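I've put the structures underneath this note.
Read-outs: derived from the displayed coordinates by stated rules, not from any lab. Fair warning: this is a prediction, and the values are worked out from it, not measured in the lab. Cβ atoms are built from the backbone, for glycine too; each structure is taken alone.
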Structure P
């Protein structure tokens, strides 16, 4: 396994959410991009400076899928086949934002939400294995989205 801290750079001027740690985890075959709460400004920085490094099979949605992130250029550079959105059920911010969901759909990116699936485990091996807690340990009282 290889761990690469992509952002923020040591001399970065990025602040607040845009100073979130962006980490790429990869093995010989697959990769996962953890994006923290980055927004458009940090995405532009990453595309401009590290475009070739961003490509990943799986990405955790930047800023929980808010409309201040997941730009077209960033999604094109990462080119994930799966995006995981970490957000609570009926959260007050309404993450992920409907325009971002549509953007993922338009790019044919499969999306999973913790609000619907609960804990999501991702194993990078010869294949990518995804386990959704609410699917494997379903209880009648656990909320599941359609």
Structure Q
């Protein structure tokens, strides 16, 4: 993929929450799979021998970021979809909705978003890593040569 969304492996705890070790492990494993594994030929030579080429992921979004730089405003409808998704985690959450916790997290992210100039009641927060520019954003050769000559 060109864009990957995962947890922030630096997110360990908050004022009322300790992050699950499996969430941190998945975040670490995801980042390790992106770099160096996905884009380094020798890191997965067996995959190359099967015909798979190294791949450069362009962007990574880290959910629940310790140092967020991207904020996505959420509507009440978005929150309701999140609540419905939580209710489907029967093995972990039966008897507990998690709605207040999610609402509090979204309100805290919105507070951070407002500090960044984005007015919203609820938000998601992400850390952002840009590993590679989109080829569509790169200048064409003639423009580069003209700029170099100037």
Kindly point out which one of P, Q the value 1.00 was derived from, the read-out being FRET efficiency 1/(1 + (r/R0)^6) of positions 18 and 42 (r between Cβ atoms, R0 = 41 Å, to 0.05). P
Relative contact order in percent (Cα under 8 Å, 6 or more apart): greatest across P, Q for structure Q
Taking mean projected area of the Cα convex hull in nm² as the criterion, which structure among P, Q has the greatest value? Q
Compare distance in nm of label points 7 Å out along Cα→Cβ at positions 2 and 114 across structures P, Q and report the one with the greatest value. Q
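Compute distance in nm of label points 7 Å out along Cα→Cβ at positions 58 and 74 for each of P, Q and report the one that scores greatest.
With respect to distance in nm of label points 7 Å out along Cα→Cβ at positions 58 and 74, the highest-scoring structure among P, Q is Q.
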When mean count of other Cβ atoms within 10 Å over residues 50-57 is computed for each of P, Q, which one produces 11.0? Q
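A value of -11500 was derived for helix-only ellipticity at 222 nm (-39500 (n - 2.57) for each DSSP H run of 4 or more, over all residues; to 500); which structure in P, Q was it taken from?
Q
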